[in-house]
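**Student:** These notes open a run of structures that come right after.
Coordinate-derived values only; no laboratory data. Computed from a predicted structure; not experimentally measured. Cβ atoms are built from the backbone, for glycine too; each structure is taken alone.
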Structure I
Amino acid sequence: MKSVQKGFTLIELMIVVAIIGILAAIAIPAYQNYTKRAHVSEGLSLAGGAKAAVSEYFSANGQWPSNNTSAALPAAVSISGNAVSSVSINESLITVTYKTKVQSGATLLLQGASTSGGITWTCEAGPTMKTEFLPANCRQ
């Protein structure tokens, strides 16, 4: 009588575990970068209100607001979120400062410029922000 093999051999199981380990080694860093990019996007979302307030102030007064109060916004630390510690205004510059979820103290800078048709915004990484975390339209 012939016996039939049932189940997997030890080698086959070890190969499967090795493949899963290799996939995890690739997937985990990619996922971590993905979550940090999502946190940076939260900062852009919170800065949207500040951009609107700065644009409105500029169109009404012909000059840039000097700070959050003059733009009729709450204090910089009051505009915060899960990954954002503050959103501050200084003339035409909006600075988004991040918590440790992105990189503690990292900043995203939004610079406003007056054009004939309105205001255009450019964004760039602050000195400590890694450019790989920026959205595609902010990378240069």
Structure II
Amino acid sequence: MSNAEQRPPDFEPDKFIDLLRRRYEENPEQFSITQEHIERCTGPLGEVIPHRFDAFALVLARGYHDGQLSFAFCDAVVNIMVGKVHSDSVAQRDTWPPLFWDVFLAFDAGEFFRAGERHIDPAEKYTRPLIAKIIDESKNDAG
């Protein structure tokens, strides 16, 4: 098999997230990401391709930052996909996607109330500023 045949197909993170968003909107309580979907952003051995994970994580971050994607949707996606990242880590693959991890941690921070803060939306207090920082840093890295 030639290198061209082994190369993973092109990946369009905007389309990937839009596909997942449509699935989520059909039934948020039963939302899942199929193996077929996961294979769109992994390599031929099922390994995480860091730049793909980072790319779709940035799409999630921007969508949330711009108010186009809900916290619940973004959080669901990163919570499902982090399992793939962890399984690669356990397998000692060098596939850690650093931007994806930062986005995951940002959404993770908004999942629960802190002591004495039941009146404060944790997504607004913790996730939103972390995502804003990620967006700002991505603009600086691009420019």
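**Student:** State the single structure among I, II that was used to calculate Kirkwood radius over Cα pairs in Å, for residues 22-101 alone, giving 13.8.
**Tutor:** I
**Student:** Computing distance in nm of label points 7 Å out along Cα→Cβ at positions 46 and 86 gives 1.7 for which of I, II?
**Tutor:** The structure behind it is II.
**Student:** Here's a follow-up. Which of I, II yields 37, 18, 10 for Cα extents along the principal axes in Å, for residues 62-109 alone, as computed?
**Tutor:** Label of the originating structure: I.
**Student:** Ranked by mean count of other Cβ atoms within 10 Å over residues 54-61, which of I, II sits at the highest value?
**Tutor:** Top value of mean count of other Cβ atoms within 10 Å over residues 54-61, among I, II, belongs to structure II.
**Student:** Can you spot which of I, II the value 10.5 was calculated from, given it is mean count of other Cβ atoms within 10 Å over residues 14-21?
**Tutor:** I
**Student:** Okay, next question. Going by distance in nm of label points 7 Å out along Cα→Cβ at positions 78 and 126, which of structures I, II comes out largest?
**Tutor:** Result for distance in nm of label points 7 Å out along Cα→Cβ at positions 78 and 126 over I, II: largest is I.
**Student:** Taking relative contact order in percent (Cα under 8 Å, 6 or more apart) as the quantity of interest, name the structure among I, II where it is greatest.
**Tutor:** When relative contact order in percent (Cα under 8 Å, 6 or more apart) is calculated for I, II, structure II comes out on top.
**Student:** Moving on. Figure out for me which of the structures I, II the number 154 belongs to, where volume of the Cα convex hull per residue in Å³ was derived from the coordinates.
**Tutor:** I
**Student:** Name the one structure among I, II that distance in nm of label points 7 Å out along Cα→Cβ at positions 38 and 118 of 3.7 was derived from.
**Tutor:** Source structure for this number: II.
**Student:** Can I ask one more? Quick check: -19000 is what I get for helix-only ellipticity at 222 nm (-39500 (n - 2.57) for each DSSP H run of 4 or more, over all residues; to 500), calculated from one of I, II. Which structure matches?
**Tutor:** Comparing all candidates, it corresponds to II.
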